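Readers should treat all values here as calculations from the given coordinates under stated rules, not as data from a laboratory. Please read all numbers here as calculations on a predicted model, not as lab measurements. Cβ atoms are built from the backbone, for glycine too; each structure is taken alone.
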Structure I
Amino acid sequence: MNASTQTHPLPLQPLHLPEAPGMWPLPWGYWAILATIIITALLLIWLTRHYKHKTRAKKAAIKLIETHSGSSPSSAIEIVRQAALSYFPREDIAKLSGEQWLAFLDSQLDDPRFKAKALQWQHVLYRKAVSSKETDHALVNDCVHWVQHALPPKRKFRNWKQS
């Protein structure tokens, strides 16, 4: 017998292969990964916006003090007061003056700078006598340091006690 005349012993139909599996619907693992990525992205966006909103007054105060490079200590301390009013309760901050104000400023720093220089602050703020440039520069630098390190508040205002 030759190959062309040979017949199959069983009459079989040709094989029907199923379609290749499609991409949809995704397995649950892919949905979980996708949900995790979306939630993480939304959380990062929210945290970024919250941080920018929280530090807006701090950045504005630093910019104001630094743009007025020849600014006087009285204008620098006024900018510090405005920045403090942005972060702390207005009814508590607005009434502070003199020693109480300096004590509050020191209470928000790890290294107090204001109460030790209270006499210099009194001379600069309330006297017409001209102070030295070094003193003015040091006091303005203390104001910049306070804004950079005390804002936004890391310590609760209610824990501050007047000494």
Structure II
Amino acid sequence: MITRTGRMVWVTLITNQKIILIAREILSSFTQKFEIIFNQELKDLYTILKGNVSIFRQSSRLKDLKHLINNEFYLQYTSPYKTGSLKGKKLTSISKKIYQIAKSLSHKKKSFLLLKDLLSKTNSSTDFNNVDSSNIIYELVQNNALIPVPSDLSKKKLLIH
């Protein structure tokens, strides 16, 4: 868990994974952009809006918020991953197929893999759509079949090759 404070808001990122170094910078960037995009709403929140945060759930504002979150929080998407063991994990045949693609990618590079590369390879070599592929990759991450690599270890490995 990390927290960043802006001029008007506090933002906390809670995750079940080890926080990578760049996460602090990304959270700071998110906080600043959030305050810029929602400046008027934040100023009016405890006066005109009387503390009603539903303003952020209105369709046009929710779209802005989701866009900001997607742009800022692709931490797992841009971090390197390695394949973990499937022992004791109950995965669907589709999940196992994507896991095999991940193993192949990491073996070809003799290194780690990026989820964006896995998503691209999955979409080009299977008939899964982007949403299904993303959901299955997320499931693999949640089941520790794909494990995030600490940034210091991945840098060391990349420097050796």
Item checked: Test item: distance in nm of label points 7 Å out along Cα→Cβ at positions 89 and 105 calculated as 2.3, pick one of I, II -> I
Notebook entry, point to check: Thinking only about distance in nm of label points 7 Å out along Cα→Cβ at positions 9 and 113, which of I, II has the largest value?
Noted result: I
Margin query: To test your reading of the models, identify which of I, II gives 27 for relative contact order in percent (Cα under 8 Å, 6 or more apart) when calculated.
Written below: I
Notebook entry, point to check: Taking Rg/Rh (Cα atoms, Kirkwood Rh) for each of I, II, which is largest?
Noted result: I
Checklist line | Of the structures I, II, the one that 6.4 was derived from, the read-out being distance in nm of label points 7 Å out along Cα→Cβ at positions 25 and 145 | finding: I
Check: I, II: which one has mean count of other Cβ atoms within 10 Å over residues 57-64, as calculated, at 16.6?
Finding: I
Notebook entry, point to check: Which one of I, II has mean projected area of the Cα convex hull in nm², for residues 49-120 alone, as calculated from the coordinates, equal to 5.5?
Noted result: I
Notebook entry, point to check: Given a computed value of 64 for percent of Cα pairs over 13 Å apart, for residues 81-136 alone, which structure among I, II does it belong to?
Noted result: I
